[in-house]
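Please treat every number below as a calculation from the coordinates, not as lab data. The model shown is predicted, which means the values in this text are computed figures rather than measured ones. Cβ atoms are built from the backbone, for glycine too; each structure is taken alone.
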Structure P
Amino acid sequence: MRNPANLLTAYRIAAAPVIAVMALAGYRDAFFILLIVSYITDLIDGPIARRMGLASDKGAKRDSFADGSTVLAGLLGLWLFEWETVRGELAWILSFLAIYATSAGFGLAKFRVLPAYHLYLSKIAASGAGLFVASLYLFGYSRIFFIAALVLGMLANLETILVTLRLKTFRADIGSIFRLREGE
């Protein structure tokens, strides 16, 4: 039997460039629908893997790659479709991108892989981003919701940086910096 969690992650990896192309081609509905589906599959692939006893470091690393690809494709579409709406939030967007890049850079520098810790705060931030995208598509822009999603993302990436600094060797599926024991 194929691993359904890995299939969902593979979908997100394959969908990210398609989402970006839909944005570049100006297909707003297709962009948002595919992006929302990607966020939904992100919410369910991890629990499926854990329930079926199929969670692995390799799957977690692929999931993190899929997450990053989805975030970048989503930001591209947001930039293209909502520039007039979000341009006043450029400082927030650039701050998020800087912390996100720093988080990824720390993981790559220390462990030669993207962080794949699956922290609770990261899951909350991804859920918030997905809810923001769905709300934006269905109801329109909410500045408070957008900034809250960005701040949650920044906090999640700051926690990821702290976990990377504390870990001696790479581990996936940590949950929280508060679950790390001394010397890990």
Structure Q
Amino acid sequence: MLRNILLLSLAALGSASARAQALTPAVGVGTTFSYNFELHGQHAPFELTIANATDTLKLKWRIRNLAGGVYAVSPAAWQRGTALHVAQPLPGPPVRLPDSQTFMMLSKSAYATLLAQRRFTYNNTVYELRDDPGAHPLLLGGQPLDVLHVVAQGDLTELWILRNAAFPVICQMAHSPLGVNYVLTNLK
């Protein structure tokens, strides 16, 4: 009995130690997320920069250093959005998203619901938190990134969300039924 308690204590300490060693980057205006996007087997570098975070959230994007644009996420969407904008980015003037949509990140309320209830609903899909930080680590520069891993109910979609209440950015999407998957490769 004492041996089992000791083993459980050591496992808990190891888990806390692993989380404490995970990379928890500061995110704010000027932060750039670099991704490798895969769309139906085609790969492309994609960058997302937080250009403004007062009132309307402005996200500047670039693909292959050739095309770019800006998404404007309304204060209502940033706070309480319930859907991801999933249309292909189009270069040109800023695109103002509807009050229900965010781009490549969760709303603050969806993130809070995830932490409180271990699940959230986005795009009418329920995502559940997985307690497997070591099973599918997201590495950045060889160091694990502090993310929350969620899996969709009803399909195979997996998301890794940055553990950040102000900017719960999706760092990786895998097995998307839309054929769009991506993984964070750099953060500066």
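When distance in nm of label points 7 Å out along Cα→Cβ at positions 42 and 114 is calculated for each of structures P, Q, structure Q comes out greatest.
Between structures P, Q, the calculation of FRET efficiency 1/(1 + (r/R0)^6) of positions 106 and 138 (r between Cβ atoms, R0 = 35 Å, to 0.05) yields its largest number for Q. In this comparison of P, Q, the computed figure -6000 for helix-only ellipticity at 222 nm (-39500 (n - 2.57) for each DSSP H run of 4 or more, over all residues; to 500) is attributed to Q.
Using relative contact order in percent (Cα under 8 Å, 6 or more apart), single out the structure from P, Q with the greatest value. Between P, Q, the highest calculated value is found for P.
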